[in-house]
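Derivation of every value follows stated rules applied to the coordinates shown; laboratory data play no part. Note that the coordinates shown come from a computational prediction; the quantities given were computed from them, not determined experimentally. Cβ atoms are built from the backbone, for glycine too; each structure is taken alone.
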Structure P
Amino acid sequence: MIPRKRTRPKMGVRQSTVIRCPSHLKFIRSLECSIKDRLATLGTTAHECSGSIEAAHVRTGTNGGTGMKPGDNWSLPLCQRGHRHQHQIGESAFETCWHIDMKAIAAELWKRSPAGIKYRRDHP
């Protein structure tokens with residue numbers, strides 16, 4: 001008699017910890033650009049906010065990976081030009097340039113977002 005093929009136990013399949021919340025992204029897009037107030041403070045006219053508001057995801061020090069978008073809880077509002085600038089020069093240079101902490105802004109918006117509050121209540 002020939003032995004049957006053995007079945008290996010499945011490796012622990014983890015549930016993704018990356019948060020996807022379209023309602024939160026809609027909330028983010030309803031806000032003004034995160035660097036708009038910084039323009040007047042820094043006394044610069046080199047950058048003017050233009051275009052629609054986009055949800056810019058913070059990648060550095062978050063749950064994103066190579067080729068993997070971070071959770072929606074790590075997003076902040078940037079105008080099209082600002083978002084493009086963020087990707088062109090990199091996050092740390094962008095934060096230095098505009099004197100902002102992208103991660104802190106994103107965390108505070110997630111904390112205050114009605115969608116974020118609902119998400120945390122429904123996903124303990």
Structure Q
Amino acid sequence: MKFIHRLGFYLGGLAIGLVFLAFFLKGKNASCDYGPDARVLKNIRSKSMSYSESISETMAQYQIDSLALQNLLTYSDVNFRKSDVKQDSCSTYFIEGKHNDKDVFLSITNCEYKAELIKIDFK
């Protein structure tokens with residue numbers, strides 16, 4: 001069998017497989033969060049977030065609501081060098097992102113059932 005025929009069969013089978021895969025995964029909430037940043041941020045987003053009154057006032061001052069906070073937790077990066085992940089019960093993560101062209105730095109304690117925003121800084 002010539003190479004061009006083998007290539008045609010391969011590409012035909014690949015196309016059929018991709019169509020089946022798209023059909024089966026269409027209604028699912030499948031995601032590809034395989035990187036460490038993406039896994040940590042997804043884990044934090046899946047939990048209820050709590051924060052103190054002073055952080056709430058700071059967020060109001062810089063016009064950050066819960067939707068903007070979720071957006072920050074989706075498109076930010078985790079700085080693992082500054083984070084403290086060796087805790088037994090709760091890990092503390094240092095997250096860097098942008099909001100309204102300002103750099104935002106979040107410190108979040110991630111426990112088993114809840115996440116707490118400890119500190120928020122703007123530069």
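What to note about this one:
- Among P, Q, structure where Cα extents along the principal axes in Å as derived comes to 72, 35, 28: Q
- Ranked by distance in nm of label points 7 Å out along Cα→Cβ at positions 6 and 38, structures P, Q are topped by P, which has the highest value.
- Which entry (P, Q) yields the derived value 21 for relative contact order in percent (Cα under 8 Å, 6 or more apart): Q
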